[in-house]
1. Can you spot which of P, Q, R the value 16.4, 48 was calculated from, given it is Rg and Dmax of the Cα atoms in Å, for residues 22-117 alone?
2. Have a look at P, Q, R and say which one yields -5500 for helix-only ellipticity at 222 nm (-39500 (n - 2.57) for each DSSP H run of 4 or more, over all residues; to 500), as calculated.
3. For which of P, Q, R does Rg and Dmax of the Cα atoms in Å, calculated from the coordinates, equal 16.1, 48?
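Every number here is computed from the coordinates shown, using simple stated rules; none is lab data. It should be emphasised that the depicted structure is a prediction, and the values quoted were computed from it without experimental measurement.
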Structure P
Amino acid sequence: MLIPSEQWTWQYCPIKDRLVLNLDDTVQFTSELTGAMLNEKVLNQPFSIAEAETFWRIQDVLQPLIANDAECLEFCFHALANRFRQLTAHKSWYFATQRQQDIGAYQLVQLQGNDQLTALVVASDLECIECLLLASGETLAGKLLAKNAVIRVLRNRAQLLEVDIDLARSA
């Protein structure tokens, strides 16, 4: 398992036109975020203690649902990269209205479109949540959303996902 390090750095790569996380001299995680999607084009920003704590929190949340370590790691990095994303308008009409719940960051939710989509909440504010999709699926409008896409929706469009957590692992 990969362990977060202060040697990791975020940077915008103009050649790839993507935000990347440099893990060492030879390994990079390339995010889906293009330069136009970024709120700032970062250069060699070190991975912080807060990001490391969030990394472990996301791992714990995803572990019961995502068995593949590489896929879980990919979701973690996409979730962490979201803080560099420009704020976008919500796309709530893509999903059915659900019962209003108190939903916070790093919880698993389901969004009901033509497909039921499982997502990780990567950011939240008073009215909306931003969800990282854990699988591809179709919205009520017939739009196909890709795995790892982040979509902003009103809070009443998401339903908390009940997942059994192995308490022995998280203790």
Structure Q
Amino acid sequence: MSPETMSIFPPKVAARFDALVEKYPVRRSALVPMLLYAQDAIGYLSDAVISEVASRIGITELDVRNVATYYSMLRFKPAGKFNVQVCTNISCMLRGAYDVYERFQEELGIGHKGVTADGIFSLEEVECIGACCWAPAIQVNYDFHDDLTPDGVSEILDRYRNKVRDKENNA
């Protein structure tokens, strides 16, 4: 992408992308990190995001989509401010992950890939978050919570609701 081309990304993110493609001997190797940074900046992988990332790397939009659809942490529609991912893979399942997941559904009033009406939370069931030793576990954005029980769900949700309130009160 040429410097005079408009970017949909904030200048810091665009500069990070430029640095990434220079870092790797093969530009395509920057794809997954770029998609993660793009998702953090925009909220999801929109058509515009996919187009710009493809252009920056020099690959087709189809190539970007083919890679992006492989990873469960990448999404193609907006998620809540706090995306709750409940692992239900074997280790977590055996230690009560489905009970934890059901409690999140009840408390949030949404199901898999749902977003609360206020846009604060989204919920999804995922295969593995790599915390098998501390099962059952969840990930909220980039924060891990482990060794959970259904009784701990309200406290976790309240913690994130308070973050939103604190930010609004300090604005």
Structure R
Amino acid sequence: MTEQKTPDRFRILALGVGNTLMTDEAAGPRALQAFEAQHGGIPGLTCLDVGTLSFTLAETIGAADALIVFDAARFRTAPGTVRRLEGAEMDAFVRSGSLSVHEVGLRDLLDMARLTGDLPPRRALIGIEPNEIGWGLELSAPVAAAMPAAVAAAVEVARRWRAEEEALA
């Protein structure tokens, strides 16, 4: 028997991508921590700090109805700039190779989900332009100051997606 989709069963997966030992490379996990601390009670939300990614995440991504990814991303803008990319815009950016400052790519995971027919139909990247990448446990000042904007962007997306699901029910 197939599980009937209802708004209360709408699953949002939020991922924090990045190496927490490398200054602004930690923007994704730090933004995820702030998001979860402030809004972790959103129904159906699961938050995972996934470090520098792993192919074992493909199944977890495929089980979600919606995906939010926090990551340091090179937009060629001022350090600390937060951009929200959704759906096809996110896919194009991920495919461009510009997405991440680390080596293992989100692109491969999303392509695996796409090939198996498990790509979440709702996807958003909350990207934060890094200032510096090097050994260190602290975010640079502009990236640390961007955390509230990154959280606000994710909250807006999650609330809109839930409202869309409720309207469809």
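1. Computed on structure Q.
2. P
3. On the way: P: 16.1, 48; Q: 18.0, 54; R: 15.3, 52.
Here the read-out was taken from P.
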